[in-house]
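Below: a set of structures, written as structure tokens.
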Structure I
Amino acid sequence: MPWYLVAPGVVAVVFLALPLAGLLGQAPWADLWSLLTSPEALVALRLSLVTSILATVVATALGIPLAFLMARSRPFGSAWVRALVTLPLVLPPVVGGVALLMAFGRRGLAGQLLYDGFGIQIPFTTAAVVIAEAFVAMPFLVITVEGALRSGDGRLEQAATTLGAGRWTVFRRITLPLIAPSIAAGAVLCWARALGEFGATLTFAGSFPGVTRTMPLAVYSALDVDRSQAIALSVLLLMVSVAILVSLRGRFLTGLRR
């Protein structure tokens with residue numbers, strides 16, 4: 001390999017690895033378990049697990065039909081719809097939180113109807129955490145599943161239709177089993193993104209212990225109070241992220257190339 005490629009490549013690897021090495025080097029390994037099992041950490045961990053799982057369920061229930069429409073329907077497969085779906089991937093998280101406030105706040109587009117008609121207030125509640133996490137995480141699932149649908153062998157579905165199978169039967173017996181691995185990969189990526197969501201959650205839901213303070217928010221709060229606990233929680237989130245990326249082995253990036 002030419003040196004003019006190797007040199008910047010090595011610098012790039014060091015640049016990416018150095019912060020992680022710094023985090024692991026400063027981790028309080030001797031007290032890691034006690035820090036992770038403290039009451040504050042357990043409350044944040046439990047809330048993060050509950051909200052991220054609920055957000056993944058919401059994203060899966062809405063994202064799979066959307067991915068199917070984007071792959072098979074010309075209007076839903078337009079560049080405008082695709083840009084809208086992928087926008088949360090590049091949108092600054094704080095901007096996403098502000099947008100959610102404008103939509104679901106007490107004077108928002110939908111929030112005012114909910115508050116005036118039913119007395120329901122979404123911002124700064126646990127439900128707001130789920131909504132924020134689903135908003136930023138759903139594109140991961142949609143892109144992965146759409147890529148699988150576009151690259152799948154449509155001849156199997158055509159053969160089943162020719163033999164008299166209805167649309168629901170074809171989807172349930174042919175399409176769904178074929179894309180099941182991609183659904184699983186997209187759901188895992190979606191869950192991981194929801195678990196690590198910070199900016200939109202902080203803006204839209206706030207940081208209230210036991211109500212909206214998830215693990216990333218607990219890390220941020222602990223930096224000013226207990227630096228060791230902040231590092232311990234960061235190490236836990238880092239380990240979860242590495243485990244997910246290794247297990248998926250680039251499936252999401254493959255879906256993007258499709």
Structure II
Amino acid sequence: MNTVKPKKNLGQHFLRDENIARRIAESLTMHGNYKTLLEIGPGTGVLSKYLMDKPEFEYWGMDVDAESVQYLHAHYPGFAERILEVDFLKTPLEDYFGTEKFAIIGNFPYNISSQILFRMLEYRQQVTEVVGMFQKEVAQRVVAGPGGKVNGILSILCQAFYDIEYLFQVDEHVFTPPPKVKSAVIRLKRNSVEQLPCNEKRFFQVVKMAYNQRRKTLRNALKALQVNWNELPAEISGKRAEQLSVADFVRITQQLEE
């Protein structure tokens with residue numbers, strides 16, 4: 001089997017630039033001393049081969065595309081047992097990695113890139129580093145701090161548990177087929193927050209509710225939660241979600257618990 005046909009329904013845009021693939025692989029820092037690396041959507045293995053060459057960790061790949069998996073098994077038979085035809089979003093990762101720390105890397109399919117980060121957050125006690133290619137707009141959103149129009153739910157939730165860096169932009173012409181947008185690579189490294197100083201489930205709920213009505217002030221967006229605004233800094237209730245920091249959302253959650 002010599003080729004894999006990119007499938008529109010899977011959001012596949014295969015990277016074909018060796019230099020960029022090498023640069024992505026070299027962006028791993030081993031932060032958190034993980035020994036296992038998981039590539040999501042290896043496709044035709046352009047990035048995979050640079051990862052398989054690294055003796056410091058054990059390589060795994062997950063792809064829902066049977067054709068890609070078949071291609072990779074044929075070209076990298078030594079890794080066939082660890083290149084799996086499974087859906088990362090639905091697979092219990094502990095079945096493969098137990099409680100071990102691991103890193104995630106990939107040229108992520110754009111139609112599920114946000115879901116990949118939400119899934120990462122579920123395994124935040126194990127995932128110590130992520131290096132990923134995203135649609136540029138999504139990458140900017142994840143990195144954005146408070147005050148900008150581009151930040152969103154993912155900005156706050158990811159920044160609560162990870163230090164995030166925007167590494168470099170990638171142009172359309174290095175993919176087959178070329179996407180209609182520019183791409184960017186970002187790196188997330190697990191920070192020192194073991195647990196937020198509030199109920200984390202409630203924190204996630206507050207952030208999502210605030211951003212789901214992001215044009216409203218916090219007082220109106222969170223009306224259903226009956227926040228006692230008198231117990232919080234005066235200016236918070238009149239702000240909108242994108243103007244708040246992680247610490248501000250923690251304060252609101254703590255007030256609800258009181």
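Laboratory data are not the source of any read-out in this text; all were calculated from the coordinates shown. These numbers come from a predicted model, not from an experiment. Cβ atoms are built from the backbone, for glycine too; each structure is taken alone.
Once mean projected area of the Cα convex hull in nm² is calculated for all of I, II, which comes out largest? Max of mean projected area of the Cα convex hull in nm²: I.
Structures compared: I, II; top value of relative contact order in percent (Cα under 8 Å, 6 or more apart), i.e. the largest, recorded for I. Have a look at I, II and say which one yields -25000 for helix-only ellipticity at 222 nm (-39500 (n - 2.57) for each DSSP H run of 4 or more, over all residues; to 500), as calculated. Among I, II, the structure yielding -25000 for helix-only ellipticity at 222 nm (-39500 (n - 2.57) for each DSSP H run of 4 or more, over all residues; to 500) is I. As an exercise: distance in nm of label points 7 Å out along Cα→Cβ at positions 5 and 85, calculated from one structure in I, II, equals 3.4. Which structure is it? Source structure: I. When volume of the Cα convex hull per residue in Å³, for residues 141-204 alone is computed across structures I, II, the figure 86 traces back to I. Comparing mean projected area of the Cα convex hull in nm², for residues 37-116 alone across structures I, II, the highest figure is found for I. Match the computed value 11.6 of mean count of other Cβ atoms within 10 Å over residues 77-84 to one of the structures I, II, and report its label. Derived from I, not from the others.
Here distance in nm of label points 7 Å out along Cα→Cβ at positions 157 and 213 is compared for structures I, II. The highest value is that of I. Between structures I, II, the greatest calculated value of mean count of other Cβ atoms within 10 Å over residues 21-28 is seen in II.
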